[in-house]
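I've put the structures underneath this note.
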Structure P
Amino acid sequence: MGRRVVVTGGAGFLGSHLCERLISDGADVICLDNLSTGHPANVAHLRESPRFRLLRTDVTDFIHVPGPVDAVLHFASPASPVDYLRHPIATMKVGSIGTLHALGLAREKNARFLLASTSETYGDPQVHPQPESYWGHVNPIGPRSVYDEAKRFAEALTMAYRRTHGVDTAIVRIFNTFGPRMRSHDGRAVPTFIRQALAGEPITVSGDGSQTRSICYVDDLVEGVMRLLDSDLVGPVNIGNPHEVTMLELAEWVRTLASSDSPIRFVPRPEDDPMIRRPDISLGQRELKWEPTVPVAVGLGHTISWFRSTPEHVTAPEPRLATV
């Protein structure tokens, strides 16, 4: 008999891919999502399976799941600047109260708990590349702090539950991930550049484009998360692709792969936008025998193809987050 897994935020970009992988591996999956930034279409193909259930649930409310649960994967959270800057209080609530409820469920069920944290916990780093031992350089009162500090609090709460209640926990720090099922208007670089390139619009690059990101295809991210889930590693563990590119290089790459004639247009950089980002993945390589295998160009090609064939209403739902 397969294990029974709860995935919060399971109808979102990353969550839906995790649900798909878990179902493929023989698990029964209970997907909890308030559908604020996720979309039912992301898991529509899974709803035919008797081993999948989608429950419209806000994890900042009390969570109850009848029956046994073997693992809780807490992926519920706005993750794009458009969403968390528009809904700052809701973002902090899901990182704090939502994490508290998800941990409570794991404690009640004696389940392994895996927190989806983020490279944003490193802020605008002064150490490069970023190892898990680096404590970060975050502006705690800047506009981006609502996401950064929500995740940092979630990490602290996770470790408190481990130390105080003996909950079996793990933390993954996710670096910039891309792939099918991203929303075209979510404000992140890859879907923004692809949307603009396919529409023939100017590709908007912040600042002079010299700031860097390390982007990881979603299949590699899911493999890393699954290996962490199936280990006894506590973490945090960086999961990302060390292939570092400037934003200008990424825009030109997307334009070429999309066979687009879109011009590049430079726009002001957002406040507290990190200048550099690259994961040190040596811990994951050593302990999980994991490293990314999908070349960035191949992943971008898959993602561009998905955007070409996907209706706009699926890629750009209007976020409906509570604000109080």
Structure Q
Amino acid sequence: MDANTSQRKDDHLDINIQKDVSSTLSNGLEAYHFLHQALPEIDLAEVDLSLSLFGRRLRAPLLISSMTGGSPKAARYNQLLAAAAQEFGTALGVGSQRAGIEDLSLVKSYDVRANAPDALVFANLGAIQLNNGYGVDECRRAVDMIAADALFLHLNPLQEALQREGDTNFSGLLSRIEAVCKELSVPVVVKEVGWGINARIARQLMNAGVSAIDVAGAGGTSWSQVEMYRQVDPVRAQLAASFRDWGLTTARCLEEIRAELPEAVLFASGGLKNGIDIAKTLALGAKLGGMAGPFIRAADAGYTRLRDLMKLTIAEIRVCLFACGKSSLSNFDRSVLLRTEK
């Protein structure tokens, strides 16, 4: 393995924790407000946030989104995040496992099952690697590495274009994703990394056999900003900085895909700041709402801080359902939202 791969993982982790790498775009959810019910006619204690997905029962519709792995430093964060997913009954994704596939000494940095035996766990590989010699075997290795329930294939063309070591040949990738969907024994979920997936691409992916899509829209971490901080060449740094406001917002992606593909299984991530944002995405049709940056920064401060953030986030989702008069996720839908036209 290129030694720079592991160092790049540490760079990404450190920059996300220490620098302002937020997009200049909002997630788009501020345009939506909940239709408050002054007489909800339910007991808050009766509100049930549980759901079943990919053979696992979750106690809350929350995804600790893919962030880290591939370096010794990352192991500590994954262990903390895994413990939180287990304690609160949520889903968990790891960062790209390419480093672990190419250097077996790094496999342990992705070990989340030890701390999260019952969580819904997503393995993760960059889809671009399917154009660089990876195939179903490597996808299986990623899944087996962490006994995952499903595999994320992430799309990051803009990030690759801005990395000095980036892989930018995305031609013919859809057919390779389709081949993995046909042969892999676990569900395949395709996600962006923070610039969104539009309805046309979503339809292509669903037709290729993808089981779910994480829209991962703009409004949160800007990976162009992350790459800007990694550059030593000032021209390339400016190039990366130019794309800080690039992308489709999370809210727009959800609205467009849900309108075009009402039966698609969607996850929502990208700039979600709290449980209220997550609740809005659930009402817009997402099955899970995911956050990465807030959880990794909380984990950096220790497990007590992470646990408190998990408690708060889930409580916010629960109160949103209660104040909308909904006792479960089954009928928590677009009808609970008002849209403010600008």
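Could you figure out which one of P, Q the value 29 for percent of Cα pairs over 23 Å apart, for residues 95-182 alone was computed from? Computed on structure P. In this comparison of P, Q, the computed figure 23 for relative contact order in percent (Cα under 8 Å, 6 or more apart) is attributed to Q. Comparing distance in nm of label points 7 Å out along Cα→Cβ at positions 175 and 231 across structures P, Q, the highest figure is found for Q. When mean projected area of the Cα convex hull in nm² is calculated for each of the structures P, Q, the largest result comes from Q. Comparison across structures P, Q (criterion: FRET efficiency 1/(1 + (r/R0)^6) of positions 39 and 111 (r between Cβ atoms, R0 = 30 Å, to 0.05)) gives the highest value for P. From P, Q, which structure was distance in nm of label points 7 Å out along Cα→Cβ at positions 63 and 207 = 3.5 calculated on? Among P, Q, the structure yielding 3.5 for distance in nm of label points 7 Å out along Cα→Cβ at positions 63 and 207 is P. With respect to distance in nm of label points 7 Å out along Cα→Cβ at positions 247 and 271, the largest value across structures P, Q is given by P.
No value in this document is a laboratory result; all are computed from the given coordinates. Computed from a prediction, not measured in an experiment: that's the story for all the values here. Cβ atoms are built from the backbone, for glycine too; each structure is taken alone.
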